[in-house]
Structure I
Amino acid sequence: MRSFGYRRGVLQAQGITLEALARRFGTPLYVYDFDAVGAAYAAYARAFAGREHRICFAVKANGNLALLRRLAGWGSGFDVVSGGELARVRRAGGAAGGGVFSGVGKTAAEMDQALAAGILLFQVESEPELELLAERAARRRRRARFGLRVNPDVAAATHPHIATGERGHKFGVAMEAAERLYLRSRRGAMGRWLEAEAIGFHIGSQILDPAPFALAARRVGELGAALERQGVKLRTFDAGGGLGIAYERGQRPPSLAAYARALGQGWAGARERRLLLEPGRSLVAAAGALLARVLYVKEQGKQTYVILDAGANDLLRPSLYGAYHEIAPLRRRAGRRRAVEVVGPLCETGDAFAHARPLPPLQAGDGVALLDAGAYGFALSSNYNARPRAAEVALEGGLTRLIRRREGTQDLWNGEVV
């Protein structure tokens, strides 16, 4: 459920007006409702309470240290895809022993870092990676627990940039190769230093239909059953993440109950194994908003441009994916809606948040919120056009806390050498 709504014509969350936050902290500004994140996490825990499971938040969605600390306090593990993300988790107080290291391009140094930290599980995505993991584990004299991310060749209705489960994608190990790799991992030096712990899949992101999850679980489950008959006892079933949210009116993501049923339609023996879940977007997206100010309203030919002080460097998803974010004035505006182009200040034609978006009359100085920006918002932000990155604020229990200061000009060249 979205955290932000109007009361007496003013957009707010937890009784705090977003206009007041914009004045106090400036714009662009990311605002997160931590209570809403906690409620979403608790909903996952309830939906899967009937079986052993572990929720591992996908750090790539939002890596703010204050958020990671809250999640760790609620019992969350973490799904990381780089050594930097693992370091962030540990800095926030998260335990590596409750985490999963995913990603197609792990380096030897990152493997060493994760082994030293006691990572729960490596999700391996290729045969060369499996060989390197065995080598690094031998060097450190530590057994490495691993699972293969199997590519089940399942198509999901999502944007091509965030679809990951079909044949030809760079992710995962093909079904026909996975069985051989599990059996190979038990022999020779590999068998001494590798421990096959899991089997799993991750078919993409922003998926609104439970059917692809059910199909992927069934295909991977059949492979797990075949391995079990050959003596490979896999204790964990990793179902990845990927559950979508309603960015647009009319979108209907599946309930967590429907999602749980879909995963349960897979491997008959899966209930005897721990289930790993790696949600990101569905925990934090609706709990976040990006606040911005209107700089100018510009008439150009037949177009009206509403130019904001936030740009694609602050929120890349619309430019990268054509993603939809609802744009809400911080104060309700009277007047007839008309279709406008909502754009940022960058020197890029693609720096746009919305095309032909019906909005009420806006003028310079008005504040707006780009909603559902809690996932892949700040995480994808940059300093393009030498723009300092936004500040971040958390709302919790009716209180406001700055959780990342706004970057200054000096931050733009820290680390550089003239």
Structure II
Amino acid sequence: MAQRQDNMIAVLDIGSAFTRMLVAEVQEGALRYRGHGIVASAGMKKGLIAELAPAAKVVKAACELAERVSRSNIDECIIGVGGPHVRGLNVSGGIDLGSRMREITPNDVNAVLDRAKSIERPADREFLHLLPREYILDDQPGIFDPVGMIGARLEVDLHIATCSGSALQSTVTCANRAGLEVIDTVLESIAAAESTLTADERELGVCLLNIGAHSTDLVVFFESSVVHSSCIPIGGQHFTNDLAQGFQIPVQQAEELKCQYGHAVVTAVPQEAEVEILHPSGPVKLPMRRLAEILEPRAEQLFYYVRESLRAGGVLEALGAGCVLTGGGAMLPGLHDIAESQLRVQTRTGNPVRLSSSQTPPALATPAFATAVGMLLYVHRTRTTLVPAQQGLGSKLRLLFAAGY
């Protein structure tokens, strides 16, 4: 009989194309896969919830699938937040600790973070993460944990991720209508980074692109800290729509065509290769290069905007470890070549690390599950590090976000 277990973690990733619920349990300090559910999304438009009823129905269906596989009851979850409404900015602030030097306490760290985040922002904007880039103690930069050190003035350079309050509330309400309590939120690009990036990449400088259906979330790490984040309003669905319009075929058929035969580089497709499509007028044979001729300009447009975002953030030259592509849209062949051509850095695919279980399905090791797997890893880490035992998970997550993870 299904039952609720205290060592279970459930995460919900409501995407434009698919909604995923992933469940794991903590055994001897490691995450063990228990189950997942994936259902085609509904009620979504341009990466946002447009209709609550169909979106909630999908969430409930994904939850029921995950419950069936994991043989457990799921009544609470952590949700991912991403899309065009997410914004990132760098700010700084400082506090004087008194006329004499003294030891830095956690309260001092919280105070300097409060000072740095006290910026004017629209009433509808909500803080998602407070991510310190570095602390400065009495003009000494490069400090990542000042607690216990001695000084008279403490400053912080901070990266703040914010989101639309109404978009966030719509996501929470959607989960609530499906019978789920939302206990916290995680920025999807940060989650995807958790499951795909190495410590060396974060240190040397790396750009992670989480390519979804309607948008691409971007986050840059340098010296192990988040230094830039943004969202590009182009995703895998744009490539599909281009094919549907170019060949005048249904969107679903265009999606299948893209997944089976698509390529983002025209010259990489043999000239003699052909594909047969079912057109309203009957079967038609087309050169496969024709697909690439439609897909390549969209890929170039995507990475043009990525390059401009990196340039605007002052991090275009900081990618010592290159670029990592993940998310469902990252599986289009040829994207690496376009990325390397536009960004002038090495590029690889970001497959999420595997969870500890022989029962883990191979699908979870694909880029499409990078966000969901990363959310599990992220939340598990918040439960085991830097957290006083008496705090609830919501407070734990907020504390860890403030600590710069």
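Key figures
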quantity: Comparison of I, II by FRET efficiency 1/(1 + (r/R0)^6) of positions 90 and 186 (r between Cβ atoms, R0 = 35 Å, to 0.05) - largest value held by; calculated: II
quantity: For helix-only ellipticity at 222 nm (-39500 (n - 2.57) for each DSSP H run of 4 or more, over all residues; to 500) computed as -8000, the structure of I, II it came from; calculated: I
quantity: Structures I, II, by mean projected area of the Cα convex hull in nm², for residues 42-241 alone: label with the highest value; calculated: II
quantity: Identity of the structure behind 2.8 (criterion: distance in nm of label points 7 Å out along Cα→Cβ at positions 10 and 74, calculated), options I, II; calculated: I
quantity: Label whose coordinates, when FRET efficiency 1/(1 + (r/R0)^6) of positions 34 and 266 (r between Cβ atoms, R0 = 30 Å, to 0.05) is calculated, return 0.10 (choices I, II); calculated: II
quantity: Origin of the derived value 188 (volume of the Cα convex hull per residue in Å³, for residues 146-377 alone; candidates I, II); calculated: II
quantity: When distance in nm of label points 7 Å out along Cα→Cβ at positions 58 and 314 is computed for each of I, II, the largest belongs to; calculated: II
quantity: Parent structure of the calculated result 17.1, 51, given that Rg and Dmax of the Cα atoms in Å, for residues 130-233 alone is the read-out and I, II the choices; calculated: II
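All of the numbers you see were taken from the coordinates with simple rules; none came from a lab. These figures come from a predicted structure and were not determined experimentally. Cβ atoms are built from the backbone, for glycine too; each structure is taken alone.
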